[in-house]
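Each structure below appears as structure tokens.
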Structure P
Amino acid sequence: MKKNPVNRSSIEPVKVLEGIYRKTLTYNNNVMICLFTLEKEAEIPLHDHLAHQIGYVNKGVIRFITESGEFIAKEGDSYVFDSLEKHGAIIIETAEVIEVFSPTRDDYK
């Protein structure tokens, strides 16, 4: 468990996929917050996970794809993916997003 305070500058990014980088900022057993940097034209394939996912776009533009359709999220927008909801993304403009996962994702610790 990472405890307060944690500054994003003190965390090395982890390459998740080509053009997708994650910094796990802090977490406990129930909730986790991560910062993602997403490069233009990077793609996140359709996937799902047990954790609920809530995100906020600090900058950039992202096309999210779900089994029920697509939507565009841009600077200032927020979004939710429920547990086991399939989702993916195409990065339209280089983006930075903050995402909260509950429960904590063990693979992101």
Structure Q
Amino acid sequence: MLDDDPLTRQMVVVSAIAHGFDAVPASTVEEANALLDERDTPTAILSDIDLRAGESGIYASHTWASKFEDVQIIFMSGHLPDMIADFDDRPEGSVFLQKPFSIDQLVDALNVE
């Protein structure tokens, strides 16, 4: 779970774990990549699109999609899709959650196969 906002990271990770998912927080693309290298192949990666420092979540997602063939990539953003410059460059099959989103919306997105 990649987001540069600590409160969002905490809320999403705690909620995902409470619903039976294995969730690990990261605040940068570099940290997320290091965590992904240390763990088993993920079933889903949840990432904010607009990160304050470094690569965007969309840019990084192409590496994840090629490295983990069947991974579900879920993006979240407080910006509307038409305000995100590279929104249409998301990997095929990815899911988008508009912030703020409910826990039910998060769980539904994580359960997509």
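Tell me which structure, out of P, Q, gives 22 once relative contact order in percent (Cα under 8 Å, 6 or more apart) is calculated.
On the way: P: 31; Q: 22.
The structure behind it is Q.
Out of P, Q, which has the highest value for mean count of other Cβ atoms within 10 Å over residues 33-40?
Details: P: 19.0; Q: 12.1.
Comparing P, Q, the top value of mean count of other Cβ atoms within 10 Å over residues 33-40 belongs to P.
With distance in nm of label points 7 Å out along Cα→Cβ at positions 25 and 73 coming out at 1.4, pick the structure among P, Q it was computed from. Could you put the intermediate results ahead of the total?
Working: P: 1.4; Q: 2.4.
Here the read-out was taken from P.
Suppose you compute helix-only ellipticity at 222 nm (-39500 (n - 2.57) for each DSSP H run of 4 or more, over all residues; to 500) for every structure in P, Q: which one lands on 0? Present the calculation step by step, with values, prior to reporting the outcome.
Numbers: P: 0; Q: -11000.
Label of the source structure: P.
Going by mean projected area of the Cα convex hull in nm², for residues 41-88 alone, which of structures P, Q comes out largest? Don't jump to the answer; show the numbers that get you there.
Details: P: 3.2; Q: 3.5.
Largest one: structure Q.
Quick note: the coordinates plus some simple rules give every number you see, no bench work behind them. Remember, it's a predicted structure, so these values are computed and weren't measured experimentally. Cβ atoms are built from the backbone, for glycine too; each structure is taken alone.
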